[in-house]
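Listed next: structures, encoded as structure tokens.
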Structure I
Amino acid sequence: MIFLYMISAPDQDRVAYLDSLDAYMEYVALEKGVDADILRAIAWVSSRYHHRRCPSLYGSIGLMDIRDFSLPGPSISLQTVCGGRRVNLDGIKGYLASSWRASVDYAAGLLSKYLSLCKGELACALERYGGPFFAVDVLRVYRDGLQHILSIEPHPSTEIPVLTSLYDADCSPQPQFDFVDAFIPADPSNYTDASRPSDYPVSYVIIHTTQGSYSGTISWFQNPDANVSAHYVIRSSDGESTQMVCHNDIAWHAGNWDYNTWSVGIEHEGYVEENGWYTDSLYASSARISAALSRTYGFGADRLHIIGHYEVPGATHTDPGPYWDWPLYMAYVNGKRIADTLVDELDMGFIRYGTYDSWWFDTLGYSGHFLWTYAWTGQRDNWAVWNPILPFPGWYEVKAYIPAMDSTLSLVRYMLIGLQGTTQVWVDQEEHKGGWVVLDTVAFGAGAYGYVVLTDTTSDPSRAYQVVTFDALAFSYLGPLEGCTQRVVDDANPGWNAYGSWSLSSYSGYAGDYHYAYTYSQDSVIYDPAITCPGGYHLRTWIRKSSNRTTQARYRIHSIDGDTTVFLSQYSPVMDTGWVEVGTFCLDSSSSVVLYSSAVDGDVVISDAIEFVYDSAFSCSGSVAVEEVGRSLIVSPAVDGSVRIISPVGRSVSINIFDAMGRVVGRKRSILAPGENVLRFELPSGVYILRVDGKSYRWLVLR
């Protein structure tokens with residue numbers, strides 16, 4: 001299992017879309033007589049610039065989050081249509097959701113009318129458009145500005161109205177945890193008064209996704225016709241948190257009355273089907289609430305007690321969905337350092353051996369479970385292997401989690417097998433129980449090229465017949481190896497970025513599983529190998545062939561020389577699993593491989609591991625195309641946060657860096673000397689878009 005502390009940067013197609021949207025908003029704003037930055041702020045708060053044809057939880061729709069507040073509940077037309085329905089809100093006619101342009105047109109028309117009715121008062125117009133909490137959110141973005149591919153200039157003189165409400169009598173008008181930002185009560189008709197935990201125990205936290213904006217969800221929970229609520233709502237952009245129902249009262253969120261009575265519900269701004277909403281700020285804010293609830297009510301801070309909406313018995317919802325990073329979230333809840341790769345004892349990378357009736361299972365370990373057996377001083381009887389799928393060749397700090405078991409624990413030997421041989425580390429599990437212990441720093445290859453072994457033997461005769469525990473191991477990436485080596489990008493690991501509907505199969509792929517999509521779909525996967533050593537690389541991909549696979553799986557290799565398309569057969573009348581050759585290509589830090597799901601035959605396309613092996617014998621000299629004689633640049637972003645630029649002449653360049661939400665996080669104007677130039681940026685780990693004089697590069701940074 002992988003801790004994905006990185007999320008995909010915007011690709012070049014989305015950058016082009018945002019540029020088009022920016023220009024169109026300028027045009028429509030001029031035509032309708034409204035401020036283009038207000039249109040941008042509405043779109044940012046509502047959708048993070050994503051256009052949707054289907055309504056949100058509370059009935060709004062499209063890029064601009066258009067809602068009909070003239071009706072007591074969500075608009076019937078908004079609830080029942082996903083597409084180009086002609087609507088008439090407050091006398092403004094139009095096709096609401098047929099395209100993002102139609103959404104901008106419609107929103108500008110509404111805003112223009114509301115500004116006229118409000119005699120030019122912006123706060124009043126925005127409140128008519130989306131409600132009071134929506135107005136405050138939009139005005140905050142408008143006032144502070146936004147550094148983004150689609151930017152908003154600051155308007156510092158903007159006044160933010162103060163919201164006042166009648167607070168619930170059962171708890172303070174302040175949030176019940178002092179680190180929560182606000183208390184805004186849900187309508188009393190949307191939850192049940194209670195006296196928890198005296199009448200019902202509080203034993204669970206249930207994680208939800210709003211399927212709408214932060215402000216829209218708050219407004220919806222205040223609507224007496226909603227018949228739904230949650231205790232907390234978390235904002236995506238900065239992790240702002242609002243409590244809406246007191247802990248002692250029962251929010252209506254689980255779809256199961258018993259679980260409503262036993263739980264606290266946390267809603268997270270975003271959409272199940274869209275990546276990028278679950279930010280580090282959102283995870284950290286929500287996890288702090290979950291950890292505090294665990295301490296307050298005495299239930300475990302683990303996956304037995306902190307669950308997704310989809311895990312509630314009888315649930316018809318799928319939130320928080322495939323983009324929610326459970327290992328990362330639980331690491332935040334438990335206050336642990338985020339490792340690059342985690343292998344728990346129930347994961348595919350863990351295998352146990354020996355006498356199976358001498359293994360026992362318990363529920364007090366990391367993530368709520370662990371295995372144990374007895375120790376011996378003679379020959380081993382039971383042992384286990386942790387085999388991680390590591391994202392990069394390099395140095396890793398290896399840590400073991402020791403469960404807080406009441407029984408006396410043994411002095412045991414861990415064997416770490418890496419590129420430089422075997423290291424043996426003896427650990428007193430009794431001394432370290434209930435936490436992590438560092439085993440050693442080891443050089444590993446990428447993929448499944450290293451492992452850790454723990455046996456049931458002990459060197460201390462007094463420890464015989466005591467307990468040996470087998471639980472999670474964490475592999476924290478520290479830095480690259482010297483020289484050029486190989487890299488494996490496996491499905492669902494760092495560097496594997498899926499777009500669309502790719503389903504998981506746990507049957508006999510590389511490292512135990514693979515993903516697949518149907519050939520009639522228009523989905524894709526981008527493999528980003530984060531090459532740190534430009535040169536020739538031999539590529540091969542792992543495929544579990546079968547009779548329902550296509551014979552024409554299309555791979556596009558983005559190399560130094562340009563794009564190359566390779567068609568590979570994934571078909572076989574019988575099961576046939578293994579490596580398939582792709583070819584040798586000249587790659588650098590901006591290179592990637594794209595796999596497309598659409599194909600001319602077969603039912604499915606398989607996405608599994610791709611291996612990139614450095615080939616020093618393959619010559620890449622002269623392979624870099626010169627776009628403009630005397631002016632071309634060779635740009636090589638590196639994982640340490642530096643950018644290497646080779647320029648044939650002295651010149652100035654403009655550099656912009658965008659994060660995963662498309663916001664500007666770095667900007668520099670630099671004078672290049674002829675030859676090699678190295679520029680350094682202090683960026684946290686993540687995937688970024690780097691723009692040098694208007695040309696975009698994908699950039700992976702590791703700290």
Structure II
Amino acid sequence: MSDAISVRNRGAYLKNGTELIDSLDVNKDEAKKGTIAYGILKSHNTSDNMEKLKIKFDCITSHDITYVGIIQTARASGLQKFPLPYILTNCHNSLCAVGGTINEDDHVFGLTAAKKYGGTYVPPNLAVIHQYAREMLAGGGRMILGSDSHTRYGALGTMAMGEGGPELVKQLLQQTYDIAMPEVVAIYLHGDVNPGVGPQDVAIALIGKLFKEGIVKNKVMEFVGPGVKALSADFRIGIDVMTTETTCLSSIWQTDDEIALWYDTHGRRDDYKELKPADVAYYDNVVDVDLSAMKPMIAMPYHPSCAYTIEEVNANLKDILHEVEERAKISFGDKVKVDLSGKISNGKLLTDQGVIAGCAGGGFENLCVAADILDGADTGNGEFSLSVYPASMPVYMELVRNGAAEKLIGAGAVVKPAFCGPCFGAGDTPSNNAFSIRHSTRNFPNREGSKVQEGQVSSVALMDARSIAATAANKGILTPATDLEGLKLGKYKYHFDKSIYDKRVFDSKGVADSSTELKMGPNIKDWPKMAELTDNLILKVVSEIHDPVTTTDELIPSGETSSYRSNPLRLAEFALSRRDPEYVGRAKAVREIETAREKSVSDGEAAVNADKELVAAMKAVKAEFSDVNLENTGIGSTIFAVKPGDGSAREQAASCQKVLGGWANIANEYATKRYRSNLINWGMLPFVIDGDIPFKNLDYIFVPDIRNAVAEKRAEIAAYVVKDGGLEKFSLSLGELTENEKQIILDGCLINFNRVK
């Protein structure tokens with residue numbers, strides 16, 4: 001896709017919203033203020049320094065595998081009332097994946113919490129979190145924070161960010177979201193897309209170009225240029241939601257009459273605001289996107305950045321499928337055999353399953369286009385199946401009214417209610433060694449149903465709804481929509497029926513009822529107590545991961561484990577289970593020693609003496625640091641991963657490690673800001689190490705004077721690996737910490753920090 005997307009790798013000025021210029025005789029710092037992003041961030045910044053932002057959001061939103069933990073954390077920190085609109089949706093734990101009453105107990109908790117603290121509760125299957133936010137919460141110039149990584153409403157003029165739960169807790173406690181002023185990258189669109197090319201095609205092409213090189217990592221993607229006006233609102237939304245996969249911080253688009261019409265349609269014209277760059281705006285980098293050169297794309301397993309044109313895959317099937325099988329070995333080793341070459345029949349790739357779903361695929365326009373392509377077609381009664389999940393009940397209703405649902409069902413598709421399950425392995429999970437094509441958000445390993453430790457694996461590729469429909473019409477043979485002869489797609493008129501929400505959504509209008517009793521099912525548990533950071537640390541390495549990137553799905557798997565996210569101790573048993581099954585046992589063994597140490601020095605000595613390797617490590621440490629003892633030295637676990645934290649915002653990727661006695665992560669870099677923030681908010685040290693590591697799995701690492709090092713924000717932190725009865729020195733760093741982040745680590749976690757306050 002080099003012809004369609006190019007990166008300048010340098011800054012540029014945008015003049016009059018259309019002309020890119022390398023140099024202008026203007027003040028660059030002033031021109032930086034001309035971006036859309038700068039204006040929105042400034043209006044939400046509560047500090048007097050635009051380089052060090054302290055953001056307060058207009059509203060926050062969570063779904064049912066995050067809101068229980070968030071509210072429990074906020075309650076433990078003194079929550080009395082939601083001080084800003086908080087919307088609790090129920091789109092992840094809508095199936096009873098593990099049996100029993102667990103999921104519905106969480107929903108009842110959510111409803112009673114909305115009543116007690118003054119929030120809004122959206123019942124299961126009514127809408128996925130991001131569709132509800134688009135339809136009911138977004139507004140021009142607003143900022144929304146969500147506890148889901150795909151919190152992206154930039155196409156509607158709303159700067160939205162997905163973060164782990166503790167960042168939402170801070171907003172509930174009237175604290176701030178503290179970040180350095182991010183760089184802003186112009187995504188300069190021009191040209192017009194061809195029939196058969198959809199938003200997921202553009203998104204996959206962008207992710208393939210931007211992810212690996214980290215061009216937009218922790219930056220704001222600002223979509224500008226003459227090509228924006230050629231795209232419908234739904235098309236823009238479909239690109240925007242996938243910007244998360246580039247690892248950007250957030251996104252924002254220029255708005256126009258098309259977006260004004262979108263707000264009109266949803267009965268919220270007053271929430272529209274025209275947004276555009278100033279006459280002269282400076283961007284830190286520019287990505288040039290020629291929409292007219294876009295082709296149908298496919299993101300092959302096992303990452304959205306594994307981007308190819310479908311044409312390229314069909315022309316090089318054996319080679320590309322072999323590449324996928326080799327990539328599988330990196331993640332799965334010899335635990336399972338991925339056989340995709342066997343999917344080739346008569347030179348064609350036979351897919352097993354198609355899914356169009358959720359916040360990325362389940363929009364009105366995507367499903368109408370798919371219905372048109374499938375009108376009169378027959379998906380067949382073989383292995384291939386097609387499932388469709390409208391993103392909200394209002395969308396579903398309109399598909400029924402305009403006949404699109406009839407076309408889909410008539411072709412053999414199954415239309416299902418709003419649900420995020422296909423995105424993370426809790427709905428339409430493929431069979432073992434199946435190849436599924438999906439218009440959804442992710443295709444990580446260990447995600448859509450894979451249980452490698454039990455010999456089960458599936459492979460998911462991402463595609464646009466248009467080409468999925470074309471493939472379905474071809475009974476599962478991989479087919480780009482542009483191959484369809486005489487393809488003509490119309491424009492679709494949407495009628496939003498708000499009464500569907502009026503009848504079912506509980507909206508407190510911000511009024512709290514303190515007399516409401518929270519209903520807590522037997523699986524809902526409080527967070528265990530956590531200790532403050534000790535003067536020194538002895539860390540045992542209990543897992544070592546050398547994959548290029550480690551996702552949050554590998555740190556804490558999704559699927560059926562999601563039902564346990566309101567039970568910290570129970571959920572922790574699944575940590576790294578699909579990546580390193582030995583991790584939990586090793587971490588718990590270290591935690592038992594630390595628990596004994598915290599109880600009393602004598603208990604700690606007995607626990608240490610029962611572990612010969614730890615005895616030897618303590619001996620080596622005391623030989624050089626005579627003042628080290630069990631009163632001033634904590635004992636915990638750590639993991640090493642090259643680049644952990646890609647993907648989901650789930651705080652549990654960090655909190656489960658903390659619950660199991662983790663004190664730190666060591667990495668060459670962190671894939672996302674949100675994962676690093678999760679570590680910090682759970683009192684874990686986000687160590688960074690340059691180059692090769694001097695330790696290996698099961699080694700002990702001693703970090704002397706760590707409490708003072710954090711308190712003083714030392715740029716370099718001395719550490720020692722225990723080897724052959726002695727200590728070998730190496731260096732770690734923590735990166736930049738805000739004052740609050742520093743204190744959270746010192747206090748042991750965000751809950752402790754707020755209790756101290």
Structure III
Amino acid sequence: MAAYQFVAVSTLVGALLSSGPEANARQITDAINAQAHPGTAGHEAAQSLNEAKETPTKMPNENPFLNPSPLFLHYPEFDRIEDAHYVPAFETGMREQLVEIASIAEQASTPTVDNTLVPFELSGQTLARVSRVFFGLNSAHTHDAMKDIETTVAPLLAAHRDQILLNRPLFSRIEHLYAQRAAMNLDAEAQRLIERTHLNFVRAGAALGEEQQRRLRVINTELATLKTRFSQNVLNEVNELAIVVDHREALSGLSDAQIQTAAAEAEQRDLKGKFVIPLLNTTQQPLMSSLQNRELRRRMLETSLQRGSRGGDYDNRAIVSQTAALRAERAALLGYASHAAYMLADQTAKTVTAVNERLAALVPPAVANARREAADLQTIIDAEGGDFKLAAWDWTYYADKLRWQRYGFDAAQLKPYLELNSVLLNGVFFAAERIYGIRFVERFDLPVYHADVRVFEVFDENDETLALFIFDAYARASKRGGAWMSAYVDQSHLADQRPIVANHLNVPEPPPGEPTLLTFEEVTTMFHEFGHALHGMFSNVHYPSFAGTSVPRDFVEYPSQVNEMWSTWPEVLANYARHYQSKAAIPSELLEKVLAAEQFNQGYATTEYLAAAVTDQAIHQLATDQIPDAEQLLHFETDALDQAGAGVELVPPRYRYGYYSHILGGYAAGYYAYIWSEVLDADTVEWFKENGGMTRANGQHFRATVLSRGGSAEAMSLFQDFAGREARLAPLLKRRGLD
């Protein structure tokens with residue numbers, strides 16, 4: 001019966017994949033239900049779909065996904081990949097993996113790691129290749145055809161995952177291994193593989209009854225469809241809502257290069273003679289710290305805040321509400337009080353109570369600091385003769401003035417010393433070379449998916465190749481907002497693979513011939529994302545499941561936040577902060593001012609972040625019948641902030657529900673993770689300072705105990721291996737001025 005079921009579903013998946021974007025979620029759901037519960041109306045849907053797809057799917061010649069890439073370290077063949085390759089590769093990859101899973105589940109031999117978990121770890125190679133490239137490019141350089149493909153394959157991949165994780169014969173073998181693990185004389189990583197695999201199956205619903213599993217499949221399929229719609233709405237709307245400015249005078253305060261960039265953006269949109277400022281993913285927009293035109297600042301912030309909630313094709317309120325309700329229902333099926341409870345049970349935080357207590361402890365001092373900062377900003381307005389009260393769209397502009405008053409510098413003074421290439425080579429890479437002994441050589445022989453992309457081969461201290469690193473710095477209309485790390489190949493000794501990782505930023509690209517001068521926040525982001533890259537590149541595990549950043553969400557930000565410390569480490573900062581024209585080092589007095597101002601505006605920054613963490617938890621701690629509908633969603637958001645004491649009109653949340661991509665993606669009930677990880681980060685920075693700072697011995701210790709281990713051990717045990725003790729909260733409170 002199991003073999004027939006796998007083959008049938010494989011055929012069904014192929015039929016659906018080849019049907020194009022018009023195969024909507026309801027068709028897919030009905031067809032999957034037909035396989036899981038024959039004899040219903042869904043059976044007719046499945047039969048009609050299969051009959052409609054008797055003609056085999058056309059396979060483009062020499063599909064680059066069907067075999068490992070012949071390029072160095074299996075680097076993707078970006079120059080050969082065409083849109084027509086994706087759907088056949090997804091189809092083939094799903095079919096191959098289902099056959100592989102069937103052969104594991106149906107064998108008569110007693111389950112062992114070698115005959116069950118090893119082939120399970122290695123299954124789905126074709127699907128992994130196409131998935132990593134497709135979803136990597138769909139974030140970094142998408143277009144309409146790829147969006148259509150995503151609309152089709154996202155729910156199918158969710159159904160495919162369920163078909164594996166809800167397979168009873170396979171789960172029976174894993175249960176046997178789990179019950180016998182103590183007597184199997186395995187090494188620690190193999191023991192953990194059994195435990196984590198068993199837990200993953202249970203959390204996916206493998207132990208549920210047939211009816212419950214049937215409903216779970218429907219939920220997962222619908223959630224995948226909603227997530228895709230949300231992300232596409234965010235990207236489409238942010239491009240549509242770019243700020244159009246008619247006259248150059250309105251841009252007073254911006255540099256000539258920034259104005260030229262706005263003019264070039266307007267020309268690309270057939271608005272010659274005007275100026276266009278695209279919106280970035282966060283609520284506040286970076287250029288508002290320089291724009292002197294108060295009305296333009298107001299328009300930018302209000303437009304930003306309205307995203308995803310102003311009606312029309314891109315309104316995301318109903319999607320957020322439906323998603324929250326489905327997540328809550330799924331959690332209840334799995335035995336949890338809420339989606340937050342379900343998610344946190346598998347994080348280092350463990351419980352809703354622990355997260356609520358941490359946020360509740362941090363909100364009051366953060367808000368108090370923000371209110372003191374607001375009073376200081378109002379003093380500046382009054383001193384200048386302003387007849388208005390500070391508003392949210394004024395904050396970053398007057399904060400820059402206050403920084404000047406207190407520390408004698410502003411962001412404009414720093415930017416000439418923060419040229420992108422110098423920050424990358426003489427800052428990010430320099431720090432890694434000094435502390436870890438690795439080195440970087442740029443490669444020009446490997447294909448890239450966009451002309452702006454750069455590739456580096458990374459060599460370990462023994463001069464052996466460690467990894468390939470892809471760097472994609474610039475913002476563009478085809479790229480989603482924010483900054484992130486992704487992996488095109490994960491490290492694994494079992495699969496004999498070395499990592500290929502990428503960092504993606506959204507730095508505005510200057511006009512041709514002009515230097516790319518960064519804000520200090522963008523510099524910090526570069527170091528942060530490279531911390532994720534190091535986590536992927538230093539991975540030294542046997543099983544693919546534990547590679548690189550395969551750790552809890554509230555631990556994954558820890559290594560990346562630690563790497564931020566080198567951005568202001570005096571030796572590193574002096575090395576990369578050089579004037580883009582004269583190459584002169586940043587003046588020592590300016591450097592000292594930068595370091596002295598590290599706690600500046602932390603009340604605002606902390607409150608802005610905590611407000612977003614609060615709204616994430618608020619909606620995900622509800623039961624299904626408590627979820628607000630689309631019309632009430634933003635009222636619920638406001639009430640949640642007020643109840644938590646984080647509702648400060650001058651400090652809007654970093655994200656609102658309509659464009660909160662983190663929690664519609666992998667950080668659902670997990671946005672608290674940044675502050676949770678920062679406890680470990682701040683304590684680790686203190687450890688480095690107490691133990692001699694930037695030394696190879698310290699770097700090797702951090703690499704050996706944390707960065708190389710991936711998910712092969714419990715996350716908090718990795719920190720304890722590194723620090724030799726439990727984490728301390730005091731360093732975080734001191735860093736953010738909350739002590």
Origin of the value 86, 77, 53, where Cα extents along the principal axes in Å was derived from one of I, II, III: I
Source structure (of I, II, III) for helix-only ellipticity at 222 nm (-39500 (n - 2.57) for each DSSP H run of 4 or more, over all residues; to 500), computed value -9000: II
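Out of I, II, III, choose the structure whose coordinates give Rg and Dmax of the Cα atoms in Å, for residues 286-333 alone equal to 13.1, 41 when calculated.
II
Where a number appears in this text, it was derived from the coordinates with a stated rule and is not lab data. Just so it is clear, the model here is predicted, and its values are computed rather than measured.
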